Structure I
Amino acid sequence: MLSAARDRFTNRDISWLHFNARVLQEAKDERNPLIERVRFLGIFSNNLDEFFRVRYASIQRLAKLPNQKKVKEQLGGWSPMDLLQAIQDEVTEQNQQVEAIYEQLMVELEKEGIALITEAELTKGQEEFVRKYYIEKISPSVFTMILREDYPFPELNDGSIYLAIQLHSTGTTESVQSLIEIPTDLHGRFVVLPKYGKNYLMYLDDVLRYNLRYAYFIFPADRIEAHAFKIGRDAELDMDHHDVSKTMVDRVRRGLEDRLAGDPVRMAYDDGIAPDFLAQLVRKIGLEDTDALNPGGRYHNKRDLMRFPNVGGPHLEHPALPPLMHPDLDLERSLLQVIRKKDVLIYTPFHTFSYIIRFLREAAMDPQVESISITLYRLASQSRIISALINAAKNGKRVHVVIELQARFDEQNNIHYLEKMRKEGIEVQTGVEGLKVHSKIICVERKTDKGRELFAVVGTGNFHEGTARIYTDYYLFTADKRVTKEVQRVFQFLAEPYRVQKYKHLIVSPHFTRKGMMKNIDREIAHARAGRPAEIWMKFNSLSSYDMGQKLYEASQAGVKVKLIVRGVCCVKPGIPGLSENIEVISVIDRFLEHNRIYAFLNGGQWAMYIASFDLMTRNLDLRVEVGAPIYSPTVQQEILDHLALIWKDNVKARSSKEGAPNAYRSIPGRKIRSQEELYNYAQKQLKFGGS
């Protein structure tokens, strides 16, 4: 029997790096269309940037705490310093793969008649175009920062790309050193050149490189070196909770300002830069021994590849899968009438997210509707959700919005919408002190001749029409009083968090989720020990709670069959004799981001099933307001079981997690099953043959 935590569990950060390696596999996978592979390389880079800003910086802070024994327990048996080194080693290896994959993708783009060229490969005509493009569009946004010992070093922006420039002149050993921030926000990263036999693209970096002699015309130089680098800063939002004179909005705004000057934690750089110049930059930026120095190639911020333009044909991208209608719902008829009679589950992006907008708009227009309550975590930049809520307020409805201002990297957008809604007379609450409100719930109260009726929506994902096109999520529409009354109770808790509510049907964090999940698992353990069939099926993003992992080990040891579909972090090690031989873990990475959370327990043949906003992480279980809704409709239960079965059969994009091989593609004999395509086909058949 394994005993040490490091043997029993996989560290969450190491597991996350395994997840991002699966994203990198998609960039390498020749079964994917070429432009999609390029964009997956961008997703990998974007993920890694955020990882360093959040998790790596967090481990650095843990390394400075006095009680290192407790920290080591928190990190699953790792010391912070050992873990930081392991992360750097893994990322260095992954970055080497990135460069090799990138070079191969460039070769394949060339075969498709798409050439990404440098400043050294321009024809005379292209040189003229690039020169003109620089003068007219780029030069007004370019700031040349001369580096001198007697000048203060410039403050560098988190995530921006810089060119570190040295201008060399014959007859002197001194060189002029300078920095230029590449202005990608205004112009994008890629410049499309005039077509000449094939399609030509150029990095904005190289447009600048070509024009450096003009930018630095007052410094005569025989040779100019320009090497790209970027830094990542600690993204922790430092909130001053002790100053009661400040509103939550004020504190978040101040935290955002402080984040811009957060401590640097990482520098990624072109490994061709002169060592002495690199050492000087590292010293001036203020990087320390525990900060990550990641050498790489000529180009950084490969996250910009997420928006790589398709100047070729449609075959270079995924074929369109337009969102489908749900057979039980009609956008031109009353949704409330349908929901009053039956529960309906929509599954984005296979079903259209427009039903959420339509639900709110119908409630806004219905004279009998008195109030709408909603929790908001992330919103689209042009949110139709907000428009629908404003419409309701203008129609005299009481609109109560709980918006989470501390949704990481969306804080500014949420402040914008908070102020907009308050101007329209909407009652807006800024979360709950000490807890993030991560639940995705709506409650509509409507008066009738017999009193009042409630309608609710409980989701696994944000009310965000943008991400709904690429994230798989569930949204349950229900008028079941067992659910709606308790959703209303959650809003009462949010209004008065000092009064802890009790729930018989919902699973709600921070007070009851851990206990509720343990209770369900214990029931399956009891069934198994009594010789009855026992099974647990879970689908979520992350499992990093060692308590929950230990309980699943206990279930496995009792004979419960545990099937886990995990997109990202999984601290549980499956298939270990005597510990977890009854646990299987798979992960699916494909064109859509797997995001819906399902917790299903066989329960003696009467499935106990929940969709939820929470993952099995300490923060979700204990430090956030989360909601899991039971699925009582046999029809909806069967739909979810069908979905899970299709995903479990995936032998194209599913990876199985095994000791020493966390990302091996799953091999199942028979026809090729790509679950996301099969799920779309399922929704098509559901529409064709009608609802129940």
Structure II
Amino acid sequence: MTEFGFYRVASAVPDIKIGDVRYNCESIRNLCAVAKDKEVDAIVFPELCITGYTCGDLFEQPLLMRAAEKEVMNIAKATARDLILVVVGAPVMAFGRRYNCAIALYEGEVLAIVPKSHIPNYNEFYEKRWFESGEGIKNMEIPFAGGMVPFGTDIILQVAEAKIGMEICEDLWTPVPPSSRLAMAGAEIIFNLSASDELIGKHDYLLKLISQQSARCRCAYIYSSAGWGESSTDLVFAGNAIISEDGVVLDSKRRFFTEPMLQIKDVDIEKLRNDRAKYNTFFDDAFKDGSYRLIKSERDEIVRYDERGMEKEKLVKKKEIINIFVDPHPFVPHDEDKLREHCEEIINIQARGLMQRLNVINCKKAVIGISGGLDSTLALLVTVRAFDKLGLDRKGIIGITMPGMATTSRTRSNAVALMEELGVTALEIPIGKAVAQHFSDIGQNPEEFDTTYENSQARERTQILMDYSNKENAIVIGTGDMSELALGWCTYNGDHISMYGVNASIPKTLVRHLVSWFATEVGERAAAVLRDIVDTPISPELVPSGTDEISQKTEDLVGPYELHDFFMYHLLRNSFSPAKINYLANIAYKGRYDSATILKWLENFYRRFFSQQFKRSCMPDGPKVGSVCLSPRGDWRMPSDASSRLWMNEIEEIKKKYGESASGKPV
């Protein structure tokens, strides 16, 4: 505190990358260095700025939580000599639950942790999915960053003679914000760590809230909200650094900036104290009944424990786990009876979802692109089941084969034979001429078998399906499966799009079993076709080989689907880290894949999983059938622009540990 009671505060909006804690903390430390040069007493950063607010289901990853805790301590150490109170936002594990917290750092120590009280779960907010409310948590300490730290909503800090309270985002928007009670208990400065997205008119309303709260509480209200680095998928964050004192907004700064920003102001604590002395409702008596704790910055007034990491390492030796079974196919039951039961239930769920969609939109026709491959075969079989249960004529199912530059006679004949046996309407619309014309229009070399060459075919097929469905007043049934969605192995605005995706939550390893199960439910001729489809190599058939044989095999390009399904299952269902998934895979596939091969495809999986989220963010509706799903409206809400750095770094560490190169080949 300076002479005459002035206290220099700063609201900071760092540049962040979603999920990249190291990058985020470097940005935070850089702003702290600027604040030090400006002789700031206390600085506040946005909500969950350590990880990024929009991490979605990545918050369920223990790897992210551990990295956040580590980087918080690194910030504390980096600012230890600066005599600045640094308040950052991070997810914290306590009592077996996750909390959205404000963490106060001073003199190289974690001074206190305050969890968010009010957890929004409406409109665009889904925080209850990941975080517990801290409301009512008092007089508690938790282990964090090597020591025991005061934890709860009953905390007021005293640093450089100023009394400071903390609340988080939604807390301000409630009828009785925590800051009201904190002010009554003596807090003179309120820090609000926020991540509020931008909507038309919302900024003006926010300014009024902050102004009124600072007036009502006779306090300085320092608000920091997430900036443009959080803008992803469906939301835009403009960055707000707002400082208000006793009802007057000192500065709200500009928004929609693209560089780190620091808003610095001197607030008059003495003035606030004088006002409170006059208005006796601010009589500071809350500490008498233990409702609030005053945490001072002096080290001897905070209970701390020595770090004992080294001793734990001596006492708890790493054990090599050898007597365990790791299922190489976690989506597929091994018991034959259970598998049959499982398959029938899945088919019924898929069909029931489609039946409801057809019923609601009063549609009696469906259009499906039939390639002779596994996915389109399953989609056709499910659609037939749905039509039968609704009492609709199977002729209302219009299966369209669309042979292109690399279609083989095997897949083409299987597609035609299957439609004939099932009694659906079968059409053939070749795409060669249309694609050739398109190549000419855009200047594509027809002899250059690149991404444009392949994707143009996929998009031409989708255009045919969509336009034909309009012609017939029908719905286009999507055929892509969950494994392809995880890898992004689909053409954006091509086979990625449909009007209802019946296979959207079916992994590739299960698709094969579902089609095999159907072979026991149909006539012998249809069953023979299905068995041959199951035995056909998985291929997009987009690049010609010069023969009538399938040369473009998907698993040669992206890796074995059984591995990717294994990776996907343990990432989504169990929230395991890359290191643990790699370890389990080496047990599950011992004798089938060597460690270099597993690591090579694990790296490819994580790279594609993060980079291809934008396709999943706008995927069509489709029924969830198991415990794992990638729907952005259901199980997996992940920002399209999340950084994979943390996970890829761990994979790099695995490589170093086992002496493998970036390609996964032994050095």
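Observations on the model:
- Answer label among I, II for the case where Cα extents along the principal axes in Å, for residues 293-420 alone, calculated from the coordinates, equals 81, 44, 39: II
- For the structures shown (I, II), mean count of other Cβ atoms within 10 Å over residues 389-396 is largest in I.
- Read-out log10 I(q)/I(0) by the Debye sum over Cα atoms at q = 0.14, 0.16, 0.18 Å⁻¹, for residues 149-356 alone, computed value -0.88, -1.03, -1.23, structure in I, II: II
None of the figures in this text is laboratory data; all of them are computed from the coordinates on show. Note that the structure is a prediction, hence the values are computed from the model and not measured. Cβ atoms are built from the backbone, for glycine too; each structure is taken alone.
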